[in-house]
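Input: structures, listed below.
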Structure I
Amino acid sequence: MERKIFILVYFFFSSLLYSQKYDPKWESLDKRPTPQWFEDSKFGIFIHWGVYSVPAWGPTGDSIGVYDKYAEWYWNKLLNKKSAVNLHFVRFHEQTYGPGFRYQSFAPMFKAELFNPDQWAELFRKSGARYVVLTSKHHEGFTLWPSAQSWNWNSVDVGPHRDICGELTSAVKAKGLHMGFYYSLYEWFNPLYLNNFSEYVDNHMIPQMKDLVQRYAPDIVWTDGEWDKPSKDWKSEEFLAWLFNESPVRETVVVNDRWGSETRSKHGGIYTTEYGLVHDKEGMDPGIYHPWEECRGIGTSFGFNRAENLENYSSAKELVRLLVSTVSAGGNLLLDIGPDSDGTIPVIMQQRLMEIGGWLERNGEAIYGTRAFIRNTNEKPVNPELNKNLFLTRKGRDLYVICLNWPSDNIILKGLKTNNATRVKLLGAEIPVQTRNSGSSLIIVPPALSPDDYQLAYVFKITNILN
């Protein structure tokens, strides 16, 4: 009887939550909460794959700016010769393919002949990721599904002759992961975009986005390319009102903040950073928590870049550090891979994902479902080395102390309230951990490790804290 009452109460309050109607105004849309599944997931895989994966080239080196290394911008850089950096692209292209070779000629070469969506999905599952975001259409306008608005410029009409979005969605969801899509609002060289913007929005962009949602029911709609126009011109508010009120994913879908030139870190859903760059720091109120996500590649480009060497790729330890520091600050990490045009994921990227997955298999409870450990106090930080070598996450009354390096001395957690039921253990190892209290501090004595206990980072779990 009690169970039946609980179920009725649950569905009653759920119906109240999702019966709310959102007006096509930021004031209303911004009140929609981010679905909890996203904040619990913490780690996702970004995929940049398209015609740009054929030339798969961008300049590398410390003297090249972050955005100038993006191989997925190949077409734009090739034709935009005003920048000295872009001449790197021009020289490479003319030497490799000839000065008369047009970018569109790469499309039939994008064959994806070795693409196996089930293998991809299994790799993502083993990596410990809980969601996947595929680039359905980048700024070049080429779609990875049979879009009626992109006739003969999509993966079914030319190139692979396959519905990439549909195949990968089925495979990813079969593994129990959430599936979403990146979608570029603007297109560099679409004549309709360049000559009749309002018609582009009404008859190309909006129908494409609705088609993507209605066909595949994505859990994430991750837009980009918004900086060219304000959100009013993109009609972003109208689209989001439809998405939240009428679409088949209105209850579960997550959106980001890239909906107009004025919206990053201000409007939409999750706030997004990119290679650590916050695009509008002034728009972020440091006193108010808002769900956010860092996105970046394992290398220095989102799309596959054949010019990158080992030194351009982050090590597994660096990537685990990135995940830990992001999650401890309340964010998610969306880590990008760039497959080759034949549909294979570069082995070094596979290795990095498997190493992250191995660490998460032992320590995932310190990541999944956690929140930042925030203490409303004027006391000194819990540890003076906080955010250098030690990071904290929390789940209920459990606190996780994540050490990027094995501690060379005792860990002193100042101002941590404990009781007789408080216990400390080292995740991933069956080694007793000694602790003691000194005034208002909890002191953890790191045990001796054997070679078998080595990890990319170490987690001490403290149960039953009172803070």
Structure II
Amino acid sequence: MNQITHVVKRSGAIVPFNQDRITNAIYRAAVAVGGRDRERAQWLSDQVVQMLAATIPPGEAPTIEEIQDVVEKVLIENGHATVAKAYILYRDEQNRRRQEAAKHASRPSENIPWAKIWHILDWAVQRDLNTVEGLNGRIARGEFPQIVHEAEAAYEDDVDTAAAMLAEKGKALKIVLISGPSSSGKTTTTIKLEQRLQRTGLKFVTLNVDNYFFDLEMHPKDEFGDYDFETPQALDLDLINDHLQRLITGEEVRIPFYDFKTGTRHPDQTPLRLAANEILLIDSLHGLYPPMTEGIPFEKKFKLYLEPLLQTRGPDGYIRWTDLRLIRRMLRDATHRAYNPQMTLEHWHYVRSSELRHIIPHMVTADFIINSAMPYELPLYAHRLLADFARWKSEYQDDPLREDAYTRASRVARVLQAVTPVADDSPVPQDSVLREFIGGSSLSY
């Protein structure tokens, strides 16, 4: 039978499916007409789940509306017309409230962790880092090292919180998924998280899902003929699921090896088995993408999400997180992969497209979100890349095929022009998450 694991909310956000919500809704409708049989409500919700599993295509998530339609059908078919009426009336009332709210106020995106954003903004305001002008003022007063210290401490506090939450999960936990869009700092954070948990006696085994890429010839291409490594469909999700399900039961699997030089995957290369006290650690762009771990029970995994949630206003409003990550990836690719930063800019269109389709919508399903943004990174980038972005802006201005690259180059150039450049990065700790991109890290990647 098809297992329903996620549901599509009215906003389009994809969240974990929770049968208890169906049971509670049925029970609430029954109470409204004098019923108090929770066991019957549970039995009816089981029927709803069975009907959903039989009607929703495998791999797809039902919408809220589809689930509610099935609830009405199950109630009526099982002789609970009065409860069904109460349920329908409640549903209609909620719809009217949503419509009225939409008339008088814009609805914030459910893909944004608003509580986390508010906390970060408050932190920035208290330190005069919520605007470029404030940042520049502190740099002019010689406070750049202090800004570094403040930002690093906030990030480390987030990592401490995540480690404590993992420890609380206890023996039920079998898989930790560290996810987030490109250049959000997953690799460094994974190392730091592992260091903390080793002190508690927990042992981790890392699984690199890059080894599950399909052969290059099977990859999709974009309109410029570039291979798209950013989409989850580039990974053999069926094989990943099979291996994960076997690993958490104590079986041995043989992990494939992907040769990036030749673009080929070699199967059955490295044996792997989890001991009773070991937890699988996965650092992946698509760790929250439902098909990645659809066969793993929720209680056996912990989902951590990273994003540089910077709350600093620039010349055109709040600086975009995607622009921070674009710069980070440029620097990392140039330093560690001998990749021209201009090529990173030209390819960012499909990086961003895949994020919006397969990563960002699942942000709010994470168990915890770590903010990897450092306000002090802007001055370092202004020193390193301002001239390049100004040149790219001019180069792409009249090229209709590079409209996306022109838009991004223009926007980033305006931001970096407004920031006081800083050349000396010596105040940045050697184990900082930013060292993953600017170089000089004491960590082994």
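Nothing in this text is a laboratory measurement; each read-out follows from the coordinates by a stated rule. Since the model is a prediction, treat every value here as computed from it, not as a measurement. Cβ atoms are built from the backbone, for glycine too; each structure is taken alone.
Kindly point out which one of I, II the value 1.8 was derived from, the read-out being distance in nm of label points 7 Å out along Cα→Cβ at positions 261 and 277. Going label by label, the one that fits is I.
Across the set I, II, mean count of other Cβ atoms within 10 Å over residues 77-84 reaches its highest value in structure II.
If helix-only ellipticity at 222 nm (-39500 (n - 2.57) for each DSSP H run of 4 or more, over all residues; to 500) computes to -16000, which of I, II did it come from? Attributed to the structure labelled II. A value of 3.1 was computed for distance in nm of label points 7 Å out along Cα→Cβ at positions 29 and 189; which of I, II is the source structure? The read-out was computed on structure I.
Given that distance in nm of label points 7 Å out along Cα→Cβ at positions 37 and 173, derived from a single structure, equals 4.2, which label among I, II identifies that structure? Structure of origin is II. In this comparison of I, II, the computed figure 0.65 for FRET efficiency 1/(1 + (r/R0)^6) of positions 117 and 437 (r between Cβ atoms, R0 = 25 Å, to 0.05) is attributed to II.
Looking at distance in nm of label points 7 Å out along Cα→Cβ at positions 69 and 373 over structures I, II, structure II comes out largest.
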